[in-house]
Structure I
Amino acid sequence: MKTTISTILLSLLTISANSQEGAPYIHDPSTIAECNGKYYTFGTGGGGLISEDGWVWQGGAERPGGGAAPDVMKIGDRYLVIYGATGGGLGGGHNGRILTMWNKTLDPKSPDFKYTEAVEVACSDGMEDNDAIDPCLLLDPDGRLWVSYGTYFGTIRLIELDPKTGYRKKGNKEKDIAIDCEASDLIYRNGWYYLLGTHGTCCDGVNSTYNIVVGRSKKVTGPYVDNVGRDMFHGGGKMVINAGDRVCGPGHFGRTIIDEGVEIMSCHYEADFDRSGRSVLGIRPLIWKNDWPIAGERIKSGTYEIESERRGYSLELAVDFVRLPQERERFWSMDTSKPLVKLESQKLEDVISGWPSGEIGVRAGDYMFRPHQHWSVIPVKEAGGYLGGPYYKIVIAGTERALAATSSKELTTVATFSGGDEQLWRIEQLTDGTYRIMPKRIPGETGLNTTYVVYSAGDSTPTLAKYDFKSDNSKWNFKRQDD
């Protein structure tokens with residue numbers, strides 16, 4: 001069925017790599033929806049999760065009707081919810097019913113919170129080659145509303161709804177578009193329709209083999225073909241995400257666009273090995289490679305070179321370059337009979353005494369694997385997060401010297417990390433695989449920062465400027481140095 005470190009720092013490394021914080025326990029989550037500044041997702045059984053920031057999730061979302069594998073979409077000023085009432089072997093074999101209902105809000109505490117009566121839009125009789133469960137919604141760019149549904153017990157089917165009523169479009173005939181998957185999702189991007197299906201086995205905890213595959217088509221009705229030309233109606237599908245980082249069984253894909261070039265995918269993991277093997281909500285960056293979706297990577301605790309996409313220069317402290325001692329040999333007359341010697345890398349203790357004790361500026365320069373170019377990137381658990389990730393501190397490795405934003409929208413480093421919002425960083429992988437780096441808040445300004453990023457104003461001049469996905473000045477790469 002259907003996202004040298006002190007002891008104090010080590011305690012922060014327990015943040016799960018790919019599942020969310022709080023109590024993110026859910027199965028078959030809907031696409032994440034935003035309502036009045038909060039995030040919602042609904043799951044099998046009628047309940048769901050709510051998050052204030054997109055990172056820490058708790059129970060509390062409400063959806064009547066029970067059943068399984070809902071989806072939700074905002075259309076106009078209302079939310080359309082669709083779900084499977086039975087099917088999938090849930091209390092009625094494979095006699096399935098797909099139903100829709102509306103609500104003005106997803107906030108159960110709002111006076112406007114009231115679902116309309118559920119309306120059936122599709123069904124299966126338990127004998128036909130389809131199981132009416134696991135529905136998902138796609139609002140086509142031309143305004144047409146589509147639903148795909150089905151499980152391994154037959155085909156994946158496509159139907160059309162009226163986006164004004166949520167009812168089945170009059171005269172619409174269902175179309176079979178895929179086999180050998182379930183918990184499907186439809187998305188549209190750059191002239192392509194994508195069908196994402198969940199393949200493998202579910203509902204078996206750490207032994208579940210769920211993974212998500214994809215095919216694409218120029219028409220919403222298919223055929224959906226994978227990267228090597230296999231039709232999903234004959235079992236094709238390119239891998240989008242599978243098990244890794246102590247979570248397994250990803251299923252029930254959902255896509256959320258945060259900004260230009262910033263997208264996330266949501267899913268559940270059948271089992272989180274660090275949370276008693278429970279089913280949990282997972283959120284990952286979504287990247288696009290040759291117009292194919294692939295699950296990206298959230299930055300993990302570690303030491304990195306932070307490299308500008310603009311020129312390839314490395315973010316570094318603005319301190320003097322200290323030369324390494326070396327016995328030089330002229331390359332045209334070197335004595336190759338001499339034994340080779342392993343040269344030691346420059347150590348922090350060799351240079352830190354020469355650094356100023358107060359604030360030190362930041363620049364970009366040629367990477368030379370020096371201490372002033374190595375940054376420890378560490379999630380700060382108590383700082384919360386954003387949709388898809390925690391806030392991080394970025395400090396020179398082996399120290400508490402922290403990268404910080406200034407009120408003049410520049411970059412500096414302070415001698416000690418204090419946990420202030422100007423020292424907390426939002427790091428998001430972009431759809432091209434690079435990253436943007438944003439301070440949580442700019443000193444002197446109200447509200448969270450959602451505009452300004454670390455930016456290469458020149459080859460060697462990092463600053464803060466407005467995010468522009470079309471410019472490499474906004475983009476950085478993290479190259480791990482402590483493996």
Structure II
Amino acid sequence: MINQKIDALDLTRRRFLRDATLGMTGIALTSLLGEEMLAADQIRHHAPRAKQVLQIFCPGAASHIDLWDHKPALEKYSGTPLPGGEKEVTFQGKNGNLMKSPWPFVPAGKSGKRITSLLPHLAAHVDEMAFIHSMTSRSNTHGPANVFMSTGSVREGFPSAGAWAGYALGSLNDNLPTYVAITDVRGEPPNGKANWASGFLPAQHQAVMLAAHQPLRNLDRPTGISPAEDKAVRDFLQRINQENSALHPGESDLAARTASYEMAARMQLAAPEVTDLTRESTATHRRYGTDDPNPLKAAYARNCLLSRRLLEKGVRYVSLYCASRASGVDGLLNWDAHRTLKTDYERHCPIFDQPTAALLTDLRERGMLKDTLVLWVTEFGRMPTHQEGTTGRDHNPDGFTLWMMGAGVRGGASYGATDEFGRRAVENVTTVYDFYATVLHLLGIDHERLTWYHNGMNRRLTDVHGHVIRELLL
């Protein structure tokens with residue numbers, strides 16, 4: 001009888017421990033998923049086609065009429081004045097005659113769409129891309145135009161598209177940042193961190209800067225501290241931070257700093273693995289060009305490979321930069337070819353072409369394009385004329401090209417058009433607001449309903465403008 005009572009008690013104890021363990025597991029899982037589920041319930045307005053975004057940014061204003069927008073009339077009338085623009089003065093002064101692209105446009109893909117011969121690797125993806133040939137900007141100056149392309153405002157202090165996406169949708173991986181900005185080895189883009197800032201959104205939504213050439217520091221646990229001791233200290237700090245946050249609920253900067261420290265602790269395990277490119281095969285490195293003798297190309301290739309690894313691990317939004325802010329020599333560090341277009345683009349295109357194409361191929365082969373939206377952007381276009389006294393082109397915010405591909409995008413589509421010389425958008429004129437209305441739509445968000453109350457009004461990524469470009473969608 002006594003033994004039967006002990007067995008019954010033991011059985012009850014085992015059941016209690018089992019049930020408690022299952023309960024604690026559920027609590028932990030709810031904690032991990034809670035932020036994303038809550039954000040999705042509050043913000044998502046329809047079924048998404050995309051879960052993640054890769055935005056490839058070529059700062060310096062990559063020329064549409066030398067890369068993506070074929071203009072036979074420009075070739076025919078090269079060397080003659082631009083009709084109606086003979087006396088036109090643009091950003092850096094007076095313009096000369098029309099100037100055809102130094103390189104031929106060649107048919108690519110099954111569609112036969114013509115793009116520059118300078119991008120032979122990317123030509124293989126033309127049938128997957130949806131081109132917008134009628135994009136316009138509100139600024140002809142690199143800094144404000146970069147910020148406008150990133151945030152929908154020419155002024156600093158507004159949230160970037162990646163910050164809005166993180167605010168709306170939350171994280172896909174609790175151990176990695178929601179939003180990462182991968183800067184080029186040549187430096188930050190014009191206006192730097194304003195391109196990935198959180199603006200008036202809580203500071204936790206700004207991007208974490210990362211790059212293959214800038215390894216994360218201070219991730220190793222100090223010698224002499226055991227894992228258990230390390231965890232105990234983190235748990236203690238977490239309790240203190242939670243109590244302090246409860247006392248100061250409006251201090252978003254403090255909450256963001258606390259969150260960044262907690263993220264850093266979790267990244268001690270996750271980040272070294274995801275940033276360790278030696279885990280990739282020799283064939284993968286060869287495909288991307290990470291061992292290329294051109295150190296700028298090899299560095300960008302490593303950043304492309306890092307982008308794929310971050311997306312694969314669940315980073316929500318990755319901004320990848322190819323080139324940097326302007327230097328004392330136009331076109332040396334970015335796509336700003338004022339003086340020597342041919343020399344500049346024969347420097348930049350080989351850096352950009354193979355690694356970017358390898359990244360797109362990798363995403364496709366891994367099945368990641370099903371729910372990863374890829375965007376290619378630049379801040380504005382360039383003039384069809386040459387600058388007076390040079391063989392380069394001046395700034396042109398009145399018509400240029402962007403493209404997107406991946407989740408929910410109609411590959412092979414072309415939307416809008418510039419005039420016969422590429423000077424101005426004339427058909428289905430498109431704005432940055434339209435572009436991001438479409439991006440948010442693919443993420444399952446109605447751009448008019450994604451708002452944050454600031455300075456007396458509900459602010460949006462698309463301001464008070466924007467229409468979804470449905471012709472680009474499947």
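Remarks
- Structures I, II were shown, and distance in nm of label points 7 Å out along Cα→Cβ at positions 375 and 439 at 1.3 was computed from I.
- Origin of the derived value -12000 (helix-only ellipticity at 222 nm (-39500 (n - 2.57) for each DSSP H run of 4 or more, over all residues; to 500); candidates I, II): II
- Which of I, II yields 20.2, 69 [Rg and Dmax of the Cα atoms in Å, for residues 55-222 alone, calculated]: II
- Parent structure of the calculated result 0.45, given that FRET efficiency 1/(1 + (r/R0)^6) of positions 111 and 343 (r between Cβ atoms, R0 = 30 Å, to 0.05) is the read-out and I, II the choices: II
- Structure with the greatest value (metric percent of Cα pairs over 42 Å apart, set I, II): I
- Test item: distance in nm of label points 7 Å out along Cα→Cβ at positions 143 and 335 calculated as 2.2, pick one of I, II: II
- Highest-scoring label, criterion being distance in nm of label points 7 Å out along Cα→Cβ at positions 95 and 423, among I, II: I
Every number in this text was worked out from the coordinates using simple rules, so none of it is lab data. Just so it is clear, the structure is predicted and the values come from calculations on it, not from any experiment. Cβ atoms are built from the backbone, for glycine too; each structure is taken alone.
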